[in-house]
Structure P
Amino acid sequence: MDVNLRKERENQNVKFNPHKITNVLDDGCGNSQKTERRREIERAVRKDRVFSNENNANLNRVERHANALAKHLRVMELAEKLKVDMSDCTLPDFVSLISATADDMPSLLHWGMFVPSCKTLLSDEQQNYWLPRCHDCRVVGCYAQTELGHGSNVRALETEARFEADERGRGWWVLNTPTLTSTKFWPGSLGKTANTAMVIARLIDGKGVDRGVHNFIVPIRDYLTHLPLPGVTVGDIGSKIGYNTMDNGFLKLENVRVPLDNMAMRFVKVDSNGKYSKREGVGGDATQKIAYLTMMQVRAQIVGMAGQNLAIATTIAVRYSAVRVQGYHAKGKKEIQILDYVQQQHRLFGHLASSYCFWIGGKAILRRLKETERKLVEGSGKVRKGDMGDLHASLSALKAYCSGEAADGIEDCRKACGGHGYLVASGFPELLTTYLQNPTVEGDNHMLPQQVCKVLLKLLKSAVGGEEGAVERDWQGCDCFYLVDEVREGGEEGGVEGVGGLLRLLKARAGRLLVRLGERLEQLVREEGKDTAGAWNLCQVEIARLSKAHAVVLLMKHFINGLKLFEAAERKMMEVLCRLWALQIIERDAGDFVGVIGEDMVDRVRDDIVHILGEVRKSAVVLVDAFDFTDFRLKSALGRFDGNVYPEIMKAAMKDMMNKQQVWEPVVVKGHVAVRGSKL
């Protein structure tokens with residue numbers, strides 16, 4: 001006997017309005033207009049057969065890529081028809097249109113990386129030339145940073161852009177990838193789609209001085225024939241675990257010449273004599289971090305998308321767990337919904353809370369990044385080096401934590417669906433394999449914590465040993481400033497009763513870990529004779545632990561601030577999820593809280609979690625409904641809104657190509673299955 005989800009929703013009899021939660025997720029203020037606009041865009045996509053994903057499982061990679069290109073063209077047509085502004089990939093209408101396709105198009109990196117880097121790094125004159133061509137896709141770009149032998153370690157990149165000039169004083173750039181390891185490798189949209197690349201290369205000025213990495217716009221394919229230009233070797237890197245609609249590519253450059261003005265010149269410039277100089281009055285004292293802006297933009301998007309992708313997985317798993325029955329009650333013959341098992345609740349409701357937390361936190365960190373970009377680009381406000389360092393640390397910590405938790409959470413949701421979760425028709429295989437890039441892309445999750453902790457250790461040094469007032473001058477207003485009180489005074493006492501007390505516990509944990517790391521590094525150098533690099537290497541496990549603790553504090557702060565966006569009834573439910581999220585972290589990382597809370601408090605945490613799981617169970621299906629994912633977006637037989645799971649599973653099975661062809665015919669001889677030695 002399966003369960004009717006309509007009756008399940010009625011039986012839950014929730015005391016909040018899920019539509020109001022949806023409005024906050026869409027708008028940030030609870031206004032329904034953006035929700036209705038998103039739904040309008042989604043309806044237009046669903047009605048268009050070009051966007052059908054029904055046969056995706058039966059297509060090979062070339063066919064999937066061709067389909068994805070067709071969807072890109074139709075997206076451009078729909079954008080014009082629906083008046084969707086495609087100039088900014090963070091605009092709600094843009095996000096709605098791209099997300100509504102429920103498929104990844106090869107042009108995503110054009111909108112998500114190439115265009116944002118042009119808007120941030122090009123001068124006004126350069127933007128006037130390039131952006132109109134980007135917006136109508138005469139120029140389709142990619143962001144070519146990663147090299148075959150170098151990933152996110154920007155300082156180690158080998159690609160060169162060398163200034164040259166003729167006797168008449170006309171200057172240009174000559175770009176080369178001088179070694180095998182300098183070959184650009186992995187940039188999305190590069191393999192087949194892009195005709196232009198934003199190449200990150202070492203700038204060698206007119207005096208032969210290496211000025212570090214800068215951005216250069218390099219045409220790589222003819223704008224009419226789409227064939228590679230002279231000196232350019234470009235192609236696709238081959239099939240991957242997932243995300244195979246995206247043509248990640250390789251690029252080799254041999255004496256490729258581009259005009260002088262193809263260097264990004266908002267913050268620095270090179271004149272026709274090859275003289276390098278910084279532009280005055282632009283960007284404050286943080287311009288040295290400009291090279292990292294595009295990477296930071298993508299990391300901010302990854303944080304928000306972690307919430308949405310985990311929300312998709314949670315929606316599928318919670319709905320299926322409400323439909324699926326297994327086992328019997330002690331009395332009677334009624335089978336038990338697997339969502340009624342506390343173990344299943346413990347697995348899934350933490351992911352549900354994380355989905356909301358990451359979604360809300362992602363929007364908050366993106367707003368902060370956009371404001372910092374605005375100040376840098378417009379020169380409208382002073383941006384301190386500390387501000388950029390702190391933002392870099394926050395995004396690095398959040399990217400590593402959220403993408404890792406989301407990837408693990410999606411897989412856990414799949415496992416929670418039992419055998420049917422292993423079916424392609426469940427939606428999990430493509431969701432998971434496509435998402436799995438995120439813990440690695442734009443900074444490996446096991447390496448990013450080192451960047452985070454370098455910033456936090458600077459704060460520690462300033463807070464406990466710096467000149468008076470320096471830490472306030474350099475760090476006031478930064479995300480990590482809360483650590484000053486923690487390392488100086490131990491912070492306020494926390495508790496597990498409310499979200500404020502839980503936040504104080506999480507802050508105390510982060511502060512203790514920071515002090516412990518600083519002391520351990522000093523001990524290794526002073527007492528054990530290690531050099532700085534050796535001491536750092538020995539502390540990498542502690543470094544990762546501190547980075548996670550810092551990310552958790554930031555997310556908890558954003559979650560608590562986000563509660564203010566909801567009306568009273570919805571806020572009460574969100575506060576329950578906020579408490580659950582923090583309590584499960586304390587339960588999981590109990591060892592980190594030794595000295596912060598006592599053993600009896602750990603038992604209290606576990607008891608509170610079980611109690612909260614019961615509260616969330618009463619509203620679980622409606623809470624995933626509030627994400628407002630259509631069946632078209634979910635692409636899952638298990639996560640259907642109507643709960644008709646089993647007919648949909650059988651429908652998918654009957655459509656599979658294995659059931660459309662008589663694959664056994666070549667091995668049948670005169671009515672008998674061929675055996676070894678038979679002549680076919």
Structure Q
Amino acid sequence: MKGVGIMRDQIVSTTMTIRTTFSGQGYGLDSYQREYAWTEKQVEDLVNDLTSRFSREWSPKHELPDVASYAPYFLGPVITSSRGGIPYLIDGQQRLTTVMLLLIWLRRTQEGRDDAVSGLDSLIYSDQFGKKKFAIDDDRSERARSLLPLLNGLDFDEASEQSSSVRNLWNRFADIERLFPEDLRDEELPFFIYWLLDRVAIVDISAKDSSLALEIFETMNDRGLRLTSLDMLKSFLLGKVAVADRDDVNKVWRRRLTDLADIDTGANSAFLKAWLRAKYSSGSEDDTSIGSAFDKWVRNASARMDLDRPAGARDFVLRDMDYMAGRYCELLSATQELRTGLEPVFYNAFNSVTLQMPLILATLSVGDDDATFRRKARLVAGYLDVFVARSMVNAHDFRYRSLEHRLFALAREIRGMDADALSLRLGEEVAAITDSFDAVSTFALRSRNRTYVKYLLSRMAAWIDAECQTGYTFADYTRSAKGQQPFEIEHIWADKHAYQPDVPRRRFSDLRNRFGALLLLPKDFNASFGDKPYAAKLPLYMGHHLLARSLHPDCYANNPNFLRLIDRHQLPFQAFPDAFDAEAIEHRQALYRSLCELVWDPAQYGLVVPTSAPQSARARFSRSLRRLVEAGHVPVGSQLTGTYGGTEYKAEVTSEAKIRVETGEEFEAVSPAAAAVLGKPSWNGWTFWHLAAADGSLVLLDHFRQAATEPESVSADLAA
């Protein structure tokens with residue numbers, strides 16, 4: 001027992017919530033620790049895991065105290081050693097740094113909300129004599145160069161940053177912004193924050209000194225020889241094949257996994273999961289099991305996969321895996337750079353639409369030649385490209401969590417489908433998309449759609465460049481390599497109301513952010529000339545891409561390719577040599593809508609879209625605004641009112657069960673509508689919007705939702 005006591009003095013294991021983990025004086029990082037190196041895929045996995053686990057628990061019926069009974073989530077162990085009273089991270093800094101980035105993002109997103117969760121600042125940093133020290137900091141103070149701008153919502157000059165670790169912090173923060181589900185940004189946000197802080201836990205394995213901590217780390221990661229799902233699946237398959245075939249099976253297995261790892265370190269497991277879901281899953285339960293432990297799932301499904309026969313197990317690797325892994329490598333390469341014929345694969349990867357991979361694999365048959373493979377990949381990726389763009393302008397979510405069940409079901413339907421049938425079937429899917437580019441007529445830059453606006457502008461500019469053979473591509477507008485100025489959104493109207501004195505101040509802000517009043521220009525231009533009046537900026541636009549140059553009359557002189565483009569597609573391009581007023585913005589808005597229809601024309605991908613098709617409505621939780629309207633609880637034409645900071649905002653419920661705000665923009669969900677009018681990244685629309693009851697009083701929209709299960713109560717409120 002004496003030895004056990006000594007061991008307890010040397011190593012202490014403590015279970016801690018995220019709140020407890022970040023409530024101390026912070027963690028140190030030794031100079032020999034590797035830099036922050038997590039990739040987009042690792043951040044995506046963490047965000048998906050956290051948000052999916054939370055969503056299993058949350059209900060619109062819940063109050064905040066109910067979060068205390070939500071199922072916990074284990075984030076894994078960390079190893080620390082204490083020195084000078086400060087715990088130093090030996091293992092786990094990648095995970096905890098990413099959680100800190102998530103906390104910073106949540107702090108910024110909830111800023112200004114009346115239901116904001118307090119105390120996030122003290123978890124993210126401490127104030128040491130007027131200097132912010134972050135919860136996870138290094139001795140080199142490099143992180144502050146990235147974290148301080150992130151914390152304060154400031155710009156970060158990524159192009160001139162020398163440290164790859166600092167740039168990576170910035171990029172991974174941008175991934176969180178892009179990947180975090182839209183619906184969790186609204187009324188669910190405070191619930192999620194409390195769940196993250198108080199129901200997500202780690203185990204801190206603390207050693208007395210760093211040498212012992214490093215020994216623990218090595219034991220857990222090396223001598224423990226933890227077998228991965230890949231290792232166990234390989235062992236299982238080798239045990240199934242005939243002895244004479246084992247060497248060949250092993251060689252193909254190793255060669256293909258090496259090929260994948262050479263392209264991306266996490267590609268091995270990602271491929272196996274995508275392939276198994278695409279070709280062998282029979283439903284959502286299988287999809288979930290494959291995602292958590294695909295080796296166990298294969299063991300359980302071995303009979304129906306024909307793996308119990310030695311020849312079946314052999315063919316599974318030598319024929320099926322060999323072919324599919326090779327095609328997956330091609331797709332993976334196409335996600336990293338533009339490949340002729342596979343451009344939509346790159347676009348979807350840019351938007352983190354990882355579900356394109358299993359969907360494409362599902363359509364393939366072993367033996368499909370290169371032309372067939374490329375055609376099928378282009379059809380699937382093209383369909384998703386159209387879906388994503390329409391979702392963007394209609395403020396709809398297209399992230400993994402919102403699409404996984406729908407697209408995995410589609411994958412099962414189109415397994416092995418020939419290319420001609422696939423073009424027809426996916427054309428039907430396009431026809432069934434309820435979102436259209438009609439929404440471009442009122443589309444505007446908002447705090448939560450900046451990434452989408454930049455993407456849409458990039459695609460439009462690149463499309464014009466391609467048509468006019470300028471040599472510029474989409475990648476040129478989106479990459480931000482070291483030493484290269486990144487492109488940023490340019491407001492044609494400077495943020496100076498004095499330049500537009502005839503426009504009411506509130507209307508000025510709305511018009512300035514309209515899609516047609518925006519361009520994409522290098523960051524240094526925005527910094528130097530963004531606050532200049534239109535007359536001063538117009539000549540400078542001539543030095544940039546055609547979409548910007550088209551504002552100047554000289555763009556239409558001696559420019560035959562551009563003029564042919566206008567004539568061929570009857571595009572409403574027009575120069576504005578003297579002034580760019582509200583009417584010009586509306587004209588430009590119409591131009592951008594026409595461009596969107598062309599850039600995302602399904603026919604370019606080979607999709608055959610029927611003239612009519614049954615419309616499949618988006619699934620929403622059972623008490624959404626649409627459900628309330630369809631049930632008669634909220635009548636069409638209802639006038640909504642919301643007040644904030646002494647300003648009253650009005651909206652109307654349309655016949656399509658959407659909320660039309662004063663700018664004309666329409667939103668299917670109440671919270672994005674509230675966030676849009678307030679200019680906030682997040683807001684709870686159910687507690688913002690009010691509806692007039694029969695007695696003239698204003699009743700929270702949330703009252704009608706909560707009472708939807710009690711028809712008598714709702715009827716009484718609305719009775720004439």
Which entry (P, Q) yields the derived value 4.8 for distance in nm of label points 7 Å out along Cα→Cβ at positions 330 and 642: Q
Figure out for me which of the structures P, Q the number 15, 45, 34, 6, 0 belongs to, where P(r) over Cα pairs in 20 Å bins from 0, in percent was derived from the coordinates. Q
Distance in nm of label points 7 Å out along Cα→Cβ at positions 114 and 530 derived as 4.5 - corresponding label from P, Q: P
Here FRET efficiency 1/(1 + (r/R0)^6) of positions 458 and 626 (r between Cβ atoms, R0 = 35 Å, to 0.05) was calculated and came to 0.60; which of the structures P, Q was it taken from? Q
I have 0.45 for FRET efficiency 1/(1 + (r/R0)^6) of positions 154 and 410 (r between Cβ atoms, R0 = 41 Å, to 0.05), calculated from one of the structures P, Q. Which structure is it? Q
In terms of distance in nm of label points 7 Å out along Cα→Cβ at positions 314 and 650, which of structures P, Q is highest? Q
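None of the figures in this text is laboratory data; all of them are computed from the coordinates on show. Given the structure is predicted, the values throughout are model-derived calculations rather than measurements. Cβ atoms are built from the backbone, for glycine too; each structure is taken alone.
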